[in-house]
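We did not get these values from a lab; they are worked out from the coordinates using the rules stated. Source: prediction; values computed, not measured. Cβ atoms are built from the backbone, for glycine too; each structure is taken alone.
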Structure P
């Protein structure tokens, strides 16, 4: 099942100045353009206005507004393209009546949340290069995608039937030579084996970061003693490392809370740690929506160690750098879990700070 990107309510970025190049929001637009999003800026574009791209940005701090503005906005609405206005507050009522819109009032700090974590997967697809796949390994607990120079892991989520049943629906040999970005397109599916392989393909495309430091992401010197730490996923040794944390689990044990309790405990938490399996099973965007303003760490060997995720509300990325590819591949092909391949790599953390 291929899910469309969610429709966004038009936004109105309140401006206190007449400077259209205010860095606080211009950096947001530049980041989208740099990550393969098609941003149409009015005025200032020579493109066909019938194509609103992925985001229509209308700057009302200038008098040079295209004559076809109404038509362009109409095309954007028909194509479900997000629209962002930038202008002084006194224009809101006038333009809202003229265009029959009710835009959401935004500050520059609201933009990432307005754009939404649901668009994170699409950005990862677009920024994945077309490197040819040389190997795909499907184990009981983990999937591997490799190129001649890299390897990526993703946890099996087992949404339907047994792992063997799922593996039969995908022929790993048929993926040899496939570009990584084509395999990554499986992120557009909500859940399933193709999505799992897509996660591994994205990870195989991410180059090692020189800014990563050793660590498992479970310990933090930023925890607020007056606020609750919430952990999505029962990690080993949590009773020792984070004894006071609330743990949410899909299949809760005696010391866990059910995953359905997330809306009750995530808002206002002091810190949130999320298993990278939530990315693989498609539940990560919903968790990030609930955890706005909460410091988030994504934890696990399947964590995408790319700064791209920082813009979607993930402050720290705690993943795994593989050192011995052959040993990791052998352990996973034999059905092993993290314990089986942990010694053949190192746990590292990439922070937005």
Structure Q
């Protein structure tokens, strides 16, 4: 990956992303109790010109031999409707790999037809069996469970494979078993885990300990070894890290790896880098978390200049500190500036509760479940 200097940091920001995040709308039809996204009650929709500008950048990367995956996220993408989403997809070069993160409540045959036509990969947000989804509620506060499961049933009926992303609020003994068994029962291909986060508009702090999370991941990984039906995203990331260590990667090597830029194009065309979860928020000193507007400058130019933007420089300094001082950085990369900012109040911080409960815990959990 090509890179540009990160200013005060020795760590560089990549210029060619692996993933581009698109926010077709801020609106979500649910009001999950732990959601951190701003403006999720507003129907702010991406104009066609913004979508085209991002698609043209991906086409240029593709012409140079670089493939970029597109993730539609940061609201409930399906609230724009099938026709609008079809129009958005029509602007992208043929063969673009599209992913969508959805709560599945709006999935019907028309959406399934669209997923088939455009080969869209689907990831569903669901937190395990019914009793673990109490935080997923409608705008009126009613449980969303039946609507979510109806969408999953439609995906299965139409033969559309899907991933599952589960937010875990309480990693008590037995929870991993319930979540994994549920993912197997509903036919998920991949299961990803996220702890409830203190981030964005969600300021509630979870008192769960790192030890609980280590035990949770050890239980989850042990279950998979005994019954390897659903792929575990978190176990695969640990395995990739072990492979890197066994191949001889050093601290100096790690410092030379550019930070994945993860450009996020907000509904209005503003571009955020390094963390989609900073989009729509403002820093008291640096201002909005943006590196520019996609209608004013090509996306490639925005990425090439991003390392000189003050808030990005501060975030890169945090990555650099993690990579120099933390043994887990070889796995997580040391980035995650949104968690650093919302937990520590600064972008150049290092260890967070999110880090301890996810990145550190899954590595230590994997060691516990060794034969």
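Points worth noting:
- Among P, Q, structure where Kirkwood radius over Cα pairs in Å as derived comes to 21.8: P
- Among P, Q, structure where FRET efficiency 1/(1 + (r/R0)^6) of positions 93 and 197 (r between Cβ atoms, R0 = 30 Å, to 0.05) as derived comes to 0.05: P
- Test item: mean count of other Cβ atoms within 10 Å over residues 133-140 calculated as 15.0, pick one of P, Q: Q
- At a computed 16 (relative contact order in percent (Cα under 8 Å, 6 or more apart)), which of P, Q: P
- Among P, Q, which structure scores highest (criterion: mean count of other Cβ atoms within 10 Å over residues 117-124): P
- Structure (P, Q) behind the derived value 0.15 of FRET efficiency 1/(1 + (r/R0)^6) of positions 301 and 325 (r between Cβ atoms, R0 = 25 Å, to 0.05): Q
- Among P, Q, structure where helix-only ellipticity at 222 nm (-39500 (n - 2.57) for each DSSP H run of 4 or more, over all residues; to 500) as derived comes to -11500: Q
- With respect to distance in nm of label points 7 Å out along Cα→Cβ at positions 13 and 29, the largest value across structures P, Q is given by Q.
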